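S.K.: Structures for review follow.
Read-outs throughout are calculated quantities, based only on the coordinates presented, and are distinct from any laboratory measurement. Please read these numbers as outputs of a predicted model, since none were measured by experiment. Cβ atoms are built from the backbone, for glycine too; each structure is taken alone.
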Structure 1
């Protein structure tokens, strides 16, 4: 009988990738979510049925942070993470045979803005602000319930790169000749945004904010690795061992795309653009310098440890997918 893997939050970029990969390996993948899922949020009894006897629980549920941090959006970002995680814990508590491993998404943005040194699993310093409070509440919900039969891991994921990820808008910018570094600068922050912890303070100069990242294939690889390592639990940094800065990232992307020119983007342009498309500049201006010391010490070998080969694989895969789609339309 095929093993059953329970995946919560499968509608997103990461969840869809994981579902396809595990199904290709012959696993039965069942979903917890909203419409069309095998179990819906709020139906805890049905969620318990799916979890009972399963081999693995993966939770990627949560409203995207790619939005403006209005009061309503902030509340939903937190609720969508903590409420779903708490419900999964309740369901696991009622299982006769709960899964031995629960991998729950978290975020590497829990660490402070770092330009001076990397944030390791052991020595990373927790930051301040709305995004950090989200991560802290999410992890607190994961570890709140006593679940002695289920090992829990909070994956503090860096920005995940793949086809359909946060890389897509950067590719579009580079293709239009705007593939230079994103430059921080002074920008007025209202008192309300300061109180809410959503205003990004000017710090990194010259596009030197660190960009920690992980290829989507390594998210899958890390989860597989964790299944075979019962000694690993708690919080784990999931990021490439080789973070870069904004300048290096965009230069590598231009080389992969064959774009010789890349005009840098100053903060005032970024702020106007972020307002227009309803997102936040913190996502690209905060310096995230994160390294995966626990994974490295445990022996995990990254499929994509360097940024340029990772970008090249993603771009080539995007091109191949679009060629296949175009060919299918003409058949």
Structure 2
């Protein structure tokens, strides 16, 4: 059983990770796509294809379909080698006991290492969907990390923190493989917290320039805290056909005007589209004006060699791992994209 290799010398994960796909020192994983125009069940097919093609990790997030732990439990039995990474999950929607039980269950069912990521999520998910009025705070992240590390070590709970409390619970699955805790982070305060507390950090749909900035901040602040730098993963959409490229564009349109992302796109020359997105015209108009060149700044578009070259750009900027989010238009398993990438990596080895 294998897990993606990273450049950290103190990595305690499964030594058999050397069999997982890498290119230019960058470990390759797959993040399950939940394209809104596709059937939810294709996530399982994509996971099977990722495992069959040798990708070292399968990331299982959560949208409006499967519960992440339920889907991960199914994949723990339907895949053989890839390490399962659950998240990022909103830190305010599950208490630490529930998170610890969930991730330990997946590790036990799959008989292999499994990591857990948390994130802040959005007002739509928290307030509108779940009716949770309290947004994620650094206090909530701190309480969750503190509690999870204690629970996953096998200790009986006895904590009363500002956002989490538990007494008398002991996880019977705590002897499973060690769990690395990660977080989705973007802004300076979240990245500073991650540098101090997280084992891993993930960025989604960003430019190499943004990756380089994040890598530098994580390295500098981790050194200040006397810690090894966190592993940095990047989610990168990938498409090999025009139909798939259009699918990726539809999925990315909501990012253009978002805080943080808008500055990133403005920096690389798409300020006019950012201004349009912020004007309130709606996603259809923004999509109609979106040039493919914008998508190419954050995604792998074209033939397999072009996608691998883009992966290399993220590696050169400091990413330890690139997780492909495969487009599935015209291919409900995502196998076309994943096969193309794995074959190109093997050919370049």
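S.K.: Comparing 1, 2, where is FRET efficiency 1/(1 + (r/R0)^6) of positions 188 and 300 (r between Cβ atoms, R0 = 25 Å, to 0.05) highest? Intermediate results must be reported in sequence, preceding the final value.
M.R.: Details: 1: 0.05; 2: 0.35.
Once FRET efficiency 1/(1 + (r/R0)^6) of positions 188 and 300 (r between Cβ atoms, R0 = 25 Å, to 0.05) is worked out for each structure, 2 has the highest.
S.K.: If we compute mean projected area of the Cα convex hull in nm², for residues 100-227 alone for structures 1, 2, which one ends up with the highest value?
M.R.: Numbers: 1: 10.3; 2: 9.3.
That would be structure 1.
S.K.: Next question. In terms of mean count of other Cβ atoms within 10 Å over residues 180-187, which of structures 1, 2 is highest?
M.R.: 2
S.K.: Here's a follow-up. Suppose FRET efficiency 1/(1 + (r/R0)^6) of positions 196 and 260 (r between Cβ atoms, R0 = 30 Å, to 0.05) works out to 0.90; of 1, 2, which structure was it derived from? Before the final figure, lay out the partial values.
M.R.: Numbers: 1: 0.10; 2: 0.90.
Label of the originating structure: 2.
S.K.: Compute mean count of other Cβ atoms within 10 Å over residues 28-35 for each of 1, 2 and report the one that scores greatest. Don't skip to the answer; put the middle values down first.
M.R.: Numbers: 1: 17.2; 2: 24.5.
When mean count of other Cβ atoms within 10 Å over residues 28-35 is calculated for 1, 2, structure 2 comes out on top.
S.K.: Using volume of the Cα convex hull per residue in Å³, single out the structure from 1, 2 with the greatest value. Show your work: numbers first, answer last.
M.R.: Details: 1: 148; 2: 127.
Across 1, 2, volume of the Cα convex hull per residue in Å³ peaks for 1.
S.K.: Further question: Which structure, out of 1, 2, was distance in nm of label points 7 Å out along Cα→Cβ at positions 148 and 292 calculated from, if the result is 3.2?
M.R.: Values: 1: 3.2; 2: 3.9.
Label of the source structure: 1.
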